[in-house]
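Some structures are shown below for you to check.
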Structure P
Amino acid sequence: MRTRILAIAALGTLGLQAFAASSERGFQFLSASEAASELGAVIQTGSSAAMWVWSDKVVYNPGDQVTVRWTVKPNNDFYPYTIVAYRQNNQTGAKSYLPNNNSTATDIFGNTVDQGFRITRLPSANKAVIVGQGGSVVSSTLTVPNELGMHTIVVQLRDYSGGRVLKAAYWKFGVVSGFADLPSNITENTTLANDRAWRLRGIVTVRNGATLTINPGTFVIGQPGSQPPSVLLVATNGKLVAEGTKSRPIIMTSSQAVGSRQRGDWGGLIMLGQAPINDPGGKLTIEGLPELPETNYGGSDANHNCGSLKYVRVEFAGSLLRPNEETNSFTWGACGKQTKGEYLQASYGLDDSFEWFGGTNDAKYLVGAFGADDYFDGQVGWTGRVQFGAVLANADLSNRGMEMDNYERDFAARPLGKAAFYNLTFIGSAANGFDESDSPCLYFRRGAGGIYNNIICQNWTTRGFGGANLDAIQPNIDNGDFNMNGILLWENGKNTTPPAANTLAGQVLAGFQAFAGNSRNFLVADPLLARPLEYSDPDLRPAPNSPAYRASFVQPPDDGFFDQSATYIGAFDQSNWMEEWTQLVQEQDLKP
């Protein structure tokens, strides 16, 4: 992939004379023959550019006016492209192409395939209006149609022929007939449809045998300022079925304006079950909420079903109840094996992105971004499994990538907290602030057990791997209840004093170095991401020549849950399972 980027720079040199030949609204145009001649035998396979697109709201009523902006950073990409933009009704699949806002496929200059798409190099744009007053594509706002449900604004960079999509940017929004307030208690089967936006304030509890079903493409809007915080709570005798799709994720977000949303605007999602925990009393009150009958969790049913989550985003959550008592973005308390969770994103959480308190539930395809505390946190005897997790921490306040305990009140409590993680990628920022002095990518303490294999940690705050209470973990190491294999560490601890070296001694806390060096495939090397990191448009896939693909890494077990084909380290091979349904743009980059 880096070879391809060098080829892009070479193409730029070849095309400099034509670069300024035809310019309009920041675009530089080429003819098809010029593009073909310039490319020669080079085949476009992607782009080194960064690009994101957004509108002024996440929920609209029919008749509202829409302004759309984009940011484009070419990053020395001089390839010729066809640029296509459209709004898609995700219920029907119908597309309305810009600039004419109809079903005829055109490029952004209004040319059809028969007319010949107009070929251009990438413009450089910073929060520029493309649809709205003075817009470069449509010079007036667009009117929201009376088509209820989720829609997507899509901008595609296609090859110069217009045939292959090489890169795309997405913005999801809802069109609703109005807003509805959820009751504080849901005690009978209830369905939330995507033709309305659903507001919650305070604790909204699903209980008494009720199932709350949330349809694909539905927005749940958390209201700030309530005490206790606004949360969606699934009690031990309730169930939540929230199954979105790639094109219509379920989005639980802040009520505040785009560009002004903050961590802790609302509480988050909490699911409580009746699976075992390792507290002697068998039950505890979930962190972040008052002690009430419906906030207790724990029991003896290892298969208990808290519900099913698929393609769900939780954004700007983590309200503070009292000092050191915040809610998390996603919380599972004693949920059992029948509980499902996959394709979940936590963004801008004030506390942890994903936290498990006991239980046995599994999860796949998890994304944590821009949180202020830990991204994966397990305690109180959690014994679940996770495969494919991606974490991106920016220059804001952050903490540990992973924090795993057994139980803080009894390090030797049973059942032992023994989760199994495979295929994780943690990318931090050397500029991270942090609220604990020891904030490595991977942190283990309090008698933790578990299996942690095929993990990348790059650019994290203090070091790659560390922890505390090694004497309480050592018995688990000795009997095989704690193990790690296939850990790639690089550039962690650059803002410590002195900066940490790119050696095993520099990347791993002293007490854990003997463990890391004991034939466990700990590797200190550059993972060679596919392109330079852009925090608002990340590509976390390794380049084809990355050490992530070495043959020595561990194959996940054949137990019906893990994907055994993932013998690489990190969350990705050459495919990107985060495409479209996630939103990874930093909030400051969405301010007008």
Structure Q
Amino acid sequence: MALLVDGRELLARSLGALGARFATGREAGAMGPVLSWLKGREGVKVISPLGDIAGAFMACANTYYEHFPAVVLTSTPAEAANALAGLGTAWADKIPVAIISARPGKRAVVDMPGYTQRRSFSPFTKWSTTVEGWEEIPAALGQAYREATGGCHGPVHVEVVEGALEEARELSPEQLENVVRKGLGSLETPVTEGDPELVRKALRMLAEAERPLVISGGGVVHAEAWEEMDRLVRALRIPASTSMAGEGTVYGDNPYYIGGPSYVGGESFHRAVRRADVVLVVGAALGGLEGFGQPPLWNPDIRFIQVDIDPVNICLNIPVEVPILGDARAVLLQMLSMAEEGEVKPNPAHREWLEHLLAVKRRWRSRVEKEADASWPVIHQGYLARTVKEQSLPGTFFVIDGGNTALWAAMFCLDHRPKTALFPAGMGTLGSGIPVAMGIRAADPERPLVVMQGDGSFLYNVQELENARRLGMDFVVVIFNDGCWNMIKGAQDLFFGARRVGSELGDIDYAAVARGFGCYGRRIVKAGEIAPALREAREAGGPAVLDVVCDPDTFPETLASFALGEFAGVPINPLRALGIPKMKLDRRLVNRAKYALNVILDKDLE
């Protein structure tokens, strides 16, 4: 029996044959039938976001968790443009999301002569193509999948013209299956090993160094090579930390883990990068969250070894002495083989270097933990983050969204295990929290899930609370409500004498907003209310919001080191902070002064 198959159905069947597990978009317009077909297919989750911006964030999170490309479908140029924030996040974090957009024909309501969506998407995609004919659809999707998951992962874009979607052909079921299968082609992607001589040279450099260090990045996550990385660090017996994107790739119980990720690891991270002489960087492009791998936070004389699958990342921001082009897991296996077979032996002299960094870590953690207590008149953000972690169920996945909120969560909530938290590290994209939670929940309906979110970032996609409620999703959103953009306000207070511009948000009752969407919402103003409110929120079912009023004059110590890197060369005077109205000379200010001096002067102030 012959089937009349138009381009939309061919597109949907091709996605099904690829093994698509998750898709977002609206069940209307040019791509509506594609989503409807996928929605009826077993094993595929489909969410129609209330706001187009949210859909791409859902796809990013689902792709990260499932380790398989999710699909964003857009029917209009406006929908496509709204996906750019999430697509940019996928690009920065090397997440292989696929966006498929319909290009309106000449009789579209809005005429945009000369415009193609590929022009907008090209800066944020690894690969892009335009499909103009019915028969091109499967081949374009197959190539998109290979491009997204081969080599350095990244988002891809397929633009399908209206005529190709509307065109229909008659085929038997066997002919249709053959068109799809042959068009997609093989989905295998090659794995690249590193040059053995360079790998051997790198290990010898590490062994002969006086103060070696390992930095593990997001490439190790994408290669699912955290076990190999953790084993290598133990085999070489040298200190290790991670980038923000690489969090969890060196386990927290590893005796050589000095803390992290990045500068949220505090003084031990800074001491390590200030004094290290040889640094092995695996799958990490050192950016602002890592101080760019450059002075003033890094030793200018470091000899870098860099492992990366993408030649573009080699020597990005850092001078590399030993560049190893290859897949992170493949290269780590090569290193492990040499180390475990005794070709390169650990250097006992590194023990003193390690003990020094661990002592710095213990001293800094002790100071941070003592400050983050329940004694403050207004809730301390560190105490809030620590209490959330202590009260969360075992195995809780943390979604982190915000500026300073991300720093507090990174200091107190991480398990330092693979795939236990997600933060858009590459762009630091605000507003991703609730959509990311929905993408994770679609992949794993049972895992306990908590969103740690700033008050400003909460407002970006708050409408998706109602969507999550209708879909029966449950997670807890903890809002650090300090009434301001605290990272901006903190910098304005510290360096510009509290001359604040656009950094204050005012008093908004976010719990009432949540209740307006039919969700659980509770405002918290006392430290003792946090623990019972968390239990109540979990038991409420559905999305639950805890609006926790925090101290606007408390900011994390690590903001100071971030500012040192980001404001390098800007004439600033930290003494202006002493003139801030109502600024109290309490232990918060003293602790931040100690931190800044320890980082700048490379000292050990208790």
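No value in this document is a laboratory result; all are computed from the given coordinates. Given the structure is predicted, the values throughout are model-derived calculations rather than measurements. Cβ atoms are built from the backbone, for glycine too; each structure is taken alone.
Work out which structure the value 2.4 belongs to, where distance in nm of label points 7 Å out along Cα→Cβ at positions 260 and 460 was derived from one of P, Q.
Computing distance in nm of label points 7 Å out along Cα→Cβ at positions 260 and 460 on every structure in P, Q gives 2.4 only for Q.
Of the structures labelled P, Q, which one yields 1.8 when distance in nm of label points 7 Å out along Cα→Cβ at positions 52 and 100 is computed from its coordinates?
It must be structure Q, since only it matches.
Out of P, Q, which one gives 22.1, 71 for Rg and Dmax of the Cα atoms in Å, for residues 132-219 alone as computed from the coordinates?
On the way: P: 19.0, 59; Q: 22.1, 71.
Working through the options, I get structure Q.
Match the computed value -2000 of helix-only ellipticity at 222 nm (-39500 (n - 2.57) for each DSSP H run of 4 or more, over all residues; to 500) to one of the structures P, Q, and report its label.
Answer for the origin of the read-out: P.
Quick check: 24.5, 76 is what I get for Rg and Dmax of the Cα atoms in Å, calculated from one of P, Q. Which structure matches?
Only one of P, Q returns 24.5, 76 for Rg and Dmax of the Cα atoms in Å, namely P.
When you work out FRET efficiency 1/(1 + (r/R0)^6) of positions 324 and 380 (r between Cβ atoms, R0 = 35 Å, to 0.05) for each of the structures P, Q, which one comes out largest? Working shown, then result.
On the way: P: 1.00; Q: 0.20.
Looking at the calculated values, the largest one is P.
Computing relative contact order in percent (Cα under 8 Å, 6 or more apart) gives 12 for which of P, Q?
For relative contact order in percent (Cα under 8 Å, 6 or more apart), the value 12 is produced by structure Q.
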